[in-house]
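The following blocks contain the structures, represented as structure tokens.
Throughout, read-outs are computed from the coordinates displayed, never taken from laboratory work. The structure presented is a predicted model; accordingly, all values stated were derived computationally and were not measured. Cβ atoms are built from the backbone, for glycine too; each structure is taken alone.
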Structure I
Amino acid sequence: MNRRNFLLGSTFGAAAFSSPALFWSTATGAEPEPMEHGGSGRVREADVERIRQTVVMFRKLDRAQGGGDLRDTVVNHLNGVARTKLSGSYGDDVGRGLFRAVAELTELVGWLSFDSGRHALAQRYHIQALRLAQAADDRAYGAYVMANMACQAVYLGHGWEAVQLARAAQQGARGSLTHRGQALVLAMEARGHAALSDERACVEALSAAERSLDAADGDDDPAWCQYFDKAELIHEFAHCHRDLRLPRATQEFANEAIGLRTDGYTRRCAQDTTFMAAAHLEEGDLDQACAKASEALDIASRLNSSQCNDFLREFRTRLHPHEREPVVREFSERAEELYAGMAV
């Protein structure tokens, strides 16, 4: 990786995803290039497995704590792995596995950068992860990287680009996705449709995701998609219906997702609770809106997540027309106390 060129640029641009995504999804089915490399220090399969297990551990911490405090630790680990292992000595099989593992670590840094609000940097890590997945000839993981590109695009208001990225991910995967992986990618396509207020296309994508997840047995799922369970899919239903401004359905799906959650998914619980608060506000129920928002504050205060903070900031902005109401004043005072010194 050319670090100097990689770090150039300071702003997110949805169009920057287009070229690498198009190249990846339309590349010919030629035989992958050999991965042998001669360098200092022998890299073994056990070294590659340690990277994979480290990524699994970091992902669990991210879901429970948010990306803000974790990002720098993972960046340092990536820099050490990229510098020492990729420049080492390995044969074709180990080399391909090494590139897959480093692709996962790179994508994770991109995700953590996204959850830290560093969107331009997150974009560049995602693009680099896609290139590493391509070099490793792992088309399924490349589709996952593109799904996360789509997630970021939606978050920043680029619904059309998100739909195209999710569709390119499915095309480029060429049947290599498991049912669970396919469900994950379809859910990101649904988010894009919701951001564009296309309810019909959104429901179609969500229904297809549900069918795919129902067909999943988990036996052949790679580690990166094993988290995508029924609770995660219902969260996507809630997210999409929030963007479609359908408050009753948003409340039902968000409540169901919270009920299905196991321990360790703190960020998702904070998001779903905030979605419920926003839905109550959409219906004009200030008491329930502020009560749920207070619950979300309690959960989010245990995290360092720009995503959660942004959702709560948006909710507080929508409260402004009601700022003289006692329940709103009470909630706002509590929020300011909990987030003293934070931009929420």
Structure II
Amino acid sequence: MNETGPCTVTVLDVVEETADACSLVLGVPGELRDGFAYRPGQFLTLRIPGAGGAGLARCYSLSSAPGVDPHPKITVKRVAGGAGSNWICDNVRPGHTIDVLPPAGLFTPGRLTGDHLFFAGGSGITPVISIIKAVLAQPEGTAVLCYANRDESSVIFAAELRDLVARHPRRLQVIHWLESVQGLPTADALAALAAPHADRDAAFVCGPEPFMDAVAQALRSVGMPGDKVVVERFRSLTGDPFADPAPLPAETGDVTAVRVTVTLDGDRHSFPWPSQTPLLDLLLSKGIRAPFSCREGACSACACRVTAGEVKMLRNDVLEEEDLADGWVLGCQSVPVSEDIEVTYD
């Protein structure tokens, strides 16, 4: 979206999906609507109120599809002891407002017109159904979904999936796996499901960690190349990405020796870069609306490319070796190494 900082959205509706999962339909302010663009499979970071005015942040996938659903929608499933999911399911009602960060995430296809294979476990269906709806909205492209759940009552989007199959019987196939009937899905059992579809353009996997590990093993065993497999891995954020950045240190000799030039939205900015200050914090402190979401190196929303000089990242959970080789870094985790650095977000 064009406005890269936090914004406040209104909850238009709360949809009970199952006994322990609900969807929030979000209304975006008019002045931000055109810029609130997202890709199928991405997520939003929400601010969850806390005691004494403190807050925490949680990431929830968008279950809506751009160009298909009229409003963005996220889906939240209760987690035992989960501060974010339980607060949302217990408290959020239509008319409530929530602070969110822009859509982010790499769990999204490069193209929608191919033949896709999906493995979802439990609430892992949330970003997957977003991609499936986007694929089916194209004139061509197919989807096979293998969807594992505890039992029939825990199947999120059951009615919506039935409707999608009825409307696209030759383009969408849904295979349900119920633990109450078939037991826990093993790698061998998942491989049997995957084998007829091993030649598909890409596979997308989202769900509990053991399920995703079993799917990854299954896909390897049927010969699907690793570069065709996209896995979504969430972790709880430990900090508050909505907080203001820490004040910049006083300019000393080592500060003024390092200079960075940043290109963002066609504008060039140049200033000293304190040696221990992440690039994102530097830009925000200068009033430059650089993109970000988690501020913990886990989502790629702040990715930018170093075109001159050298930086180092304090943490990186998302960029692959080929990304690093092309100069991509995470702005929220990058600190300077060389004296003159150039970075572009464009």
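Quick look at the values:
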item	result
With mean projected area of the Cα convex hull in nm² derived as 18.5, matching label from I, II	II
Value 3.7, calculated as distance in nm of label points 7 Å out along Cα→Cβ at positions 240 and 320, assigned to which of I, II	II
Which entry (I, II) yields the derived value 5.5 for distance in nm of label points 7 Å out along Cα→Cβ at positions 200 and 272	II
Read-out helix-only ellipticity at 222 nm (-39500 (n - 2.57) for each DSSP H run of 4 or more, over all residues; to 500), computed value -23000, structure in I, II	I
Of the structures I, II, the one that 16.5 was derived from, the read-out being mean count of other Cβ atoms within 10 Å over residues 56-63	I
